[in-house]
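Structures for review follow.
Nothing in this text is a laboratory measurement; each read-out follows from the coordinates by a stated rule. Quantities reported herein were computed from a predicted structural model and do not represent experimental measurements. Cβ atoms are built from the backbone, for glycine too; each structure is taken alone.
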Structure 1
Amino acid sequence: MNQDNYMEEALKMRNLLQEFLTEDGIRQPSILGVREHIFTGSVSSLAWFMSNQEHSFVTIGQRLLANPLKVRFHYGHPDVFDRLFHLTRGGVSKASRSINLSEDIFAGFNSTLRGGNVTHHEYVQVGKGRDVGLNQISKFEAKVANGNGEQTLSRDIYRLGHRFDFFRMLSCYFTTVGFYFST
């Protein structure tokens, strides 16, 4: 596993779980997003670069996606799910990993489509080991790009586009598949 946790972060877990009882906006959260700390950043210069890239995404990027854009979905292992909410609404993840390459974001799509609310909290962080070699990094970037290609074909994005207001729809577009079209 490429995951880690720290003693001081485990002490904050009670406070994080209390967030399920508060309303963030209109409704209670169904997924609590937390930040990641990349502990493999000192292995090589490429690992350091990827660590900085990930750090900017999990601090600035996800904070902006959660509030004010309200288009943050599920982006990996540190997120905490409301188990009862998801089990009563079809489960946590998609059934086929070969069809849904980026299965983690589809859990966020399902949660949002079924009335859930995805938030982001930065007072808790979870350790994560990232790829340190150029070949591993290029395979990861290719996986993310392929996953975005699959999102264009999914009915989940179609349904989200029809349910969002205009500004939230544009935010969702430019933070998922539109990023690859515009860059």
Structure 2
Amino acid sequence: MTKIEFYIALRDEILKSISGVENSNGYYSWDDTNPNWLTKSRLDSLLDKYVLLAKDLGVYIVTRYASCENPKHEWYPTTNRYGISIPYQDERFAWAGEQLYQGERFSTCPCSPKNKPHDNWVIDDIGYDRKFNAKDCENIALILQDVKMAVEKSGDKKVRSGIREYLLRAILRINDAILPKSVDDYIAEIRATL
């Protein structure tokens, strides 16, 4: 998938998601809007899909385990979705300190094959393959972060405007990436001619 195909496909899916995010009618029995759990599920699926596709454009999400219940846990063992070894701060990648998630996750820490699943403190770090354009990778990472924030805003009893806000910001970033110049640059050119 090319960069432009990635942007167009993701834009289409986000626009579909936004159209399904309507304010609820409170406690009325006839409220037929999508519940937040359904929106969250759909956005999680969308995010998982595009995190995998972003790899082809140089953006990797690497989960590092800050702590676990194993007393022999040392440093930051890592896992990822790609089936390749990417140690913490791997020099093949640029690490700008961006994160997709930080918090507890029920998972199995890779520090020992004997570990059992439990709540671990994890950080989903975003790394850029050095062979790719860093600015493009950063833009893709920011878009994925916006989708992740929309997922976090789609919890039970949360206001739906927060979901739309982050999805719309992702759309604006995608629009700027697709167009030959950003809307801000275009406006600046127009103002210069006035």
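Tabulated values for the structure
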| read-out | value |
| --- | --- |
| For distance in nm of label points 7 Å out along Cα→Cβ at positions 4 and 172 computed as 3.7, the structure of 1, 2 it came from | 1 |
| Highest-scoring label, criterion being relative contact order in percent (Cα under 8 Å, 6 or more apart), among 1, 2 | 1 |
| Read-out Rg and Dmax of the Cα atoms in Å, computed value 19.3, 69, structure in 1, 2 | 2 |
